[in-house]
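Quick note: the coordinates plus some simple rules give every number you see, no bench work behind them. Given the structure is predicted, the values throughout are model-derived calculations rather than measurements.
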Structure 1
Amino acid sequence: MDIKKIIFVAPPRYLHPFFNESDNFLLPLGLPYLAAALRNKFPYIEIKIIDCPVLKIGWDSLSKILLKENPDVIAAGEKAMYYHEVIKLFRLAKNIKTSTITIAGGHFFSWMTDYSLKNFPIDIIVRFEGENTIVDLIKTMIEGGDLSSVKGIAYKIDDKIKKNSLRNLIDNLDDLPLPAFDLMPMDKYSPRGYLWPRSVTLEHSRGCIDRCNFCSLWTFWGKHIKTDIEDNQLEVIPRYRAKSVERTLEEVDIVYKKYNRKYIYWVDPTFNVDPEWNEAFCDGLLKRKYKDLYWWAYIRADFALRDERLGILEKMVRAGLIHSLIGVERCCSEDLNKIKKSNYTKESIKEIFMIFKRKYPQVFRQGTFLTCLPFDTKASMLNLAKYSTELDIEDPAFIPITPVPGTYLYQEAKINNILVEEDFSKFNWTIPVLDSYTGLTRLQFARLCNTMNRIYMFFRPLRLVRGLFSPYKHKRGVYWWCITATLKMKLFDFLNIIISKNEYKGGTLATYMKKPKWYD
């Protein structure tokens, strides 16, 4: 097969309701990694990336671009809530030129293989970690080889779905070529962001060390034993891999010096796994004496306490940690055991938030709390809201649990018939999609979530005013985002009462995804 041009596309999509448009669209890091892997192997193939959301390219404009570009291969991948946009992209591509090869990948399509190949115009699915697989796939296609020899893909032959054996994970992440940032509109990401101002996404690791039943990140990057979730077969062993400190610092150098990115959003599921790595990385940043380099990271409470005792957390803050997000999840050991989150205690979580508050006031303290779990009751959810006030964090994100494909919770929900929302586009982590074992419906769940937010909002309301005038620039920005998002929610809730009379339609107006003006 003659392949002259491959285009990766992040298709147009709706806005998440709580963020401004600038904060909605972070750099989709998987695309420059995949593009770099192909460009490194096939320098004679033209490789392009079209990131529609950040460029405000709607469907009409995208159609004209694809018609002009005339690619041989179009590749895209999204998570569950945006998978339908990829399907729309592939239908568009096939309408323009039926011979275009469509390749899907990423979280949703890696797990929902049969569903996707049966119902949509997808030629091939690259499953899970994609850099080596897509190189092998394109090589085989060019040489006219047998697709059955390519590990890590799924496809159809004579209307029968063929799933090849999975490819081993990349042992040394330093072997990956540097991401093709030059193919991305680097100056466009979050220019007016409150949460991630002038940001760039980076990773230093893949995978996690825990087995949380609600998380698809560790299962995506883990060692796969059984992956047929559509037949209720899921077995994954956690695996954690990290780049070297030197390689990670090289990527930081590139985005800081070449692209003037001053804010790093680390996408690692758990940033602070290895204390030796953390310390060496921070030492490297401090030696560079970067001016105004800040970063956001997902960190575990138990590891943060360990690093505080070792003197590493202090280095992390000096090196630019400005926003810590800790998965608090629940307020009792029994609940944490149910969701398979290990080595967490109520006391340790309180301790780390107190350390941040007293010792590192420049760091924004955010925590996530999982609500609407199958075993939740009214009392357990209200207790969770009360617990958030005891922690006195700056932003408790009360998140309705969303069992996306690839999680053990998705399998449990399907088996027990409590997944009452089948439309994956509503799996946006703001709308309850489950009923409970305790008799609560998702309508009751949604109302309880609103109550939880009110409980926290009216706890020490003056803290919001103080936050708006914080001496720390990042904190001020996030507080302005918080107050703006809260006022919007209250307005939308009021309109919802008038328009829908509290009839449940998948959420309140405050949780609906927003269609941007440029979308069509």
Structure 2
Amino acid sequence: MDLDPTAAVVAAGVAGVLVGILIWHLFLSARRRSLRGITEAAQREADQIRESADREVDLLRSAAERDAASIRLAGEEAANAARERELNRAQQEAAELRETTNRELQLRRAELERTEQRLADRESRLSDREERVRTDEISVGGLRDAVARREERARAREVELESAIQEVRHELQRVAGMTAEEAARQLRQEIEDEARTAALASARQIREQAERDAERQARRVIAMATQRLAAEHTAETTVAAVALPNDEMKGRIIGREGRNIRAFELATGVDVIIDDTPDTVVVSCFDPIRREVARRALELLVADGRIHPGRIEEVVVKAQADLEAQLMELGERAAYDTQVHGLHPELIRLVGRMRYRSSYGQNLYEHSKEVAWLAGMMAAELGLDVALARRGGLLHDIGKVLTHEHEGTHVQLGVEVARRHGESEPVINAIEAHHDDVPHQSSESVLVQAADAISGSRPGARREAFESYVKRLTRLEEIAGAHQGVEKTTVIQAGREVRVIVKPEEVDDAGAQALSESIARRIEAELQYPGQIRVTVIRETRATEVAK
């Protein structure tokens, strides 16, 4: 029988589906059996693990109970042992406390016995003292009566003496012609004169001894300092000479109708002197700074050869700048040489300007360095502050470089500029007191003054005009001769010592000392002089008798 192809395909598909369902069912059945076996095996393994864990828990619980029992037993034994040790220690402390208490009781009992003994002794002594007091009271009563009788006799004697004194006073007044007040006044005057003479003599002896000791020590220190220092001194003038290559250069300096020389003098503030001196032009000015600027500028112009008003102004400005730089270098060099550190830049510049200043012909720059060295050496010898002495010595005359531009003395200007730039009070006092304008506040300030006097009094260190020198000597003689009792005055040692010869009948030894002090104080108040002036008063007494 022939089958329809479509039905055959459908039948084959249905058969395939049925076969697939059957296979799937068989697979699921096998999978369930496999899963059931795995589950049962896992259940059995879990039961075994649970039983093993229970057994281990039981074993651990038993071990823990045994350990707890053993620990409890050990704790009870340790507590018992600790209680026993504490009990033994408490018993031992109680025994020691008992022994200490017994010893203290014994000591206090002994102290109490000693106190009772002392009280008994004191009571015994008080009893003896009361007995003596009663005896003394009886004696004092008798003495009081005797004293009362003596006082009555003394009053009677005073009355008699007073009447006798009145009679004697009346008799003395009648004989002497003086009242009691006049006699007492004369007696007081005589006693005052004697006391004053004795005091002056004692003061003179003390002063002479102190002066001898101080002079001995000062000579040693000053000699040591001056021997260690060797300084050069050069006297400066108010002119500076500039060498020229030839005389034709003088005409170029003068310029057409003198315009070059006028421009130069106007720019520098100096006078240019052109005379018959060959190959030389002189620059004159009282200000050393201006004179130095002019000298340098003129040398530059001569070397350059281009001389006209415009070039002159440029060269003068350049010379001023170069000089300012050199002033800073000079100030720094002076500070380095004298070991003075920490100076303000303006003070360093002013120290450098000292190089072009002079005092009585002595160069101020070298003088200040010399004072710093001398003061430092003397301070080191005396065990004082060397740095302070050197600083005060270097700056003591710094005001002299400002006197051309500002009003006031060089001391006032120096104090002002030092205080403005942060210098300490001891340094300011050294500046202010080096001419005794104010009291010295430190030993270093006194050394600065002494070093200044040493530096200025060196032979050849300073010079002065002949006219002022003669006037100073004349004024010294006038001041010394104006005092009462002066017979003759002589000025010696170039005005550094005044010898005064007095009349011995008018001035005694004590008065001679007072006269020297008075003359010295007046010289300090009225004169200006370099260094120091010694005042020596000479009193000579001659006794002459002729043997016949």
Structure 3
Amino acid sequence: MGDNQRISGPLKAPAKLQKRLPAFAVGVAAAALLAACVAAQPTGDDAFSAERTTQEFAAGYEAISERYVDKTAISTVALAGLGGLSVLDPEIEIDRDGDKVEMRRAGVLLSSFAAPGDDDANGWADLTVKALMLGRAASPQVMNASPESIYEAVFDNSLTKLDEFSRYAGRDLARNHRAMRDGFGGIGFEFTVTSDRTMKITSVVGDTPAEHGGLQVGDAVTQIDGRPVTDLNRDEITSLLRGRVGSHTTLTIYRMENDGPLKLTFERALIVPPTITAELQGDIAYLTISSFNQRTAISLSAAFDQLRSHGVVKGVVLDLRGNPGGLLDQAIAVADLFLDGGEIIETHGRHPDSNQRFDASGNDIAKGLPMAVLINGDSASSAEIVAAALQDQRRAVLVGSTSFGKGTVQNVIRLPNDGELTLTWSRIEAPSGYAFHKLGIMPTLCTSKSAESARDLEADLRSGRIDSAHILAAWRSGHDGGQTTDELRSNCPAWHDIVGEDLQVAKDVLDDSELYSRAMKLSEPAVAQGAGPSVATR
């Protein structure tokens, strides 16, 4: 679900990616044909530039060469990327024949290029642009394709040789991703556009210009800086609302109790999308994390302090169900909030900087209060890091179903076009030493194994009929016991729904010190003696 490191992190492209790029040349006939077509092409950033395109692919290929978790020949990646030209024009074919790369259109050989060395990122970037130049000369579809379409076609195809979490985001999509991770200059409200193109405010974020300026849920916005919203689509509205922090925007709104329009002017502030909701349910602090962005940990800490100021808190439920992940440093910071020491995770990869260990600082904000964490089949990456750390350090009882199983860290490399290349660069190990990629996190108390009620599960826990300690031991030993990933996961099938039974079990266990003690004991390290796929949760 990071640049910062992500689980999904942006790192800037390494300085060496900015070095001078190799020159290129095309055949005389192709160059003449290109010259005849180029006059009608766009200008500025949206125009095709051989120099910018070479820089783009050199940056991308070198990032893959240096940072991807497994050693991968750039020749393999680049050839796969060149195959993406067929997305723009299905008649284009590119194949390697020994030390030559041949390009055809409609079966006609356009050129044969000398193949660079397998790890020559600049050489393959140069060859990629040579092929693009010939493609533009021979194919109207490629000639009319925007630079962003070309980058997407090549990078999307090249990354199929890596893994499902390595991906390319074009300029506009990457900007949206950065806004969700790092924040953006804005006002601080959410809206919907109805079928009659009316823009209505659906929520107002606390402590933002929108709240301070008096915007209300249900307000209908008719103009933004004098432009009627009926003339705009959702993306255009969002673009107008966002801007430089400190700049101003004026909204014209209609409100039911007013006879006429209101004009309100706002100064844009840094808006970081909220990821925390919190409420006090009896004496239980119920905290939900929807994802992990740069303010998740500090917002969670503030929310917990606020709940404690409203009443006595005797236990904590942290709900990570449906959480797709986010920034690695925030996952570590959230786990650190509830630990008084010990390891949180280790990461291992090919790049020296990817091999790291993260330990807790020893400042549990809940001061040892009983704690439960809710997970399900959509709890992924950063959410799994938090769950695994709190379980392995015997800080919390995990309740729910087996999690998604995304145990890799991504770097987000910002490319010269302002797009992003997200590359998997390390794998994660839980404190007990197991890698949970594709395996997931096994809850201490599984609610998906049968249709039994919360009360039945609690009775089984009290009587000692739950045997998840041995399953967890097998889980932590990985495949050493001869079990497949599917066999291990079948002990607690992944559910994708948010079921009330999970929360009920968690609250009941937190309310009963004997049940809590029994559940925590199940998380202790144990030898997986004879634990096999036939072992049941109860």
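Quick look at the numbers
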quantity: Read-out Cα extents along the principal axes in Å, for residues 249-288 alone, computed value 26, 22, 10, structure in 1, 2, 3; calculated: 2
quantity: If helix-only ellipticity at 222 nm (-39500 (n - 2.57) for each DSSP H run of 4 or more, over all residues; to 500) is computed and equals -10000, the structure in 1, 2, 3; calculated: 3
quantity: Value 24.0, calculated as Kirkwood radius over Cα pairs in Å, assigned to which of 1, 2, 3; calculated: 1
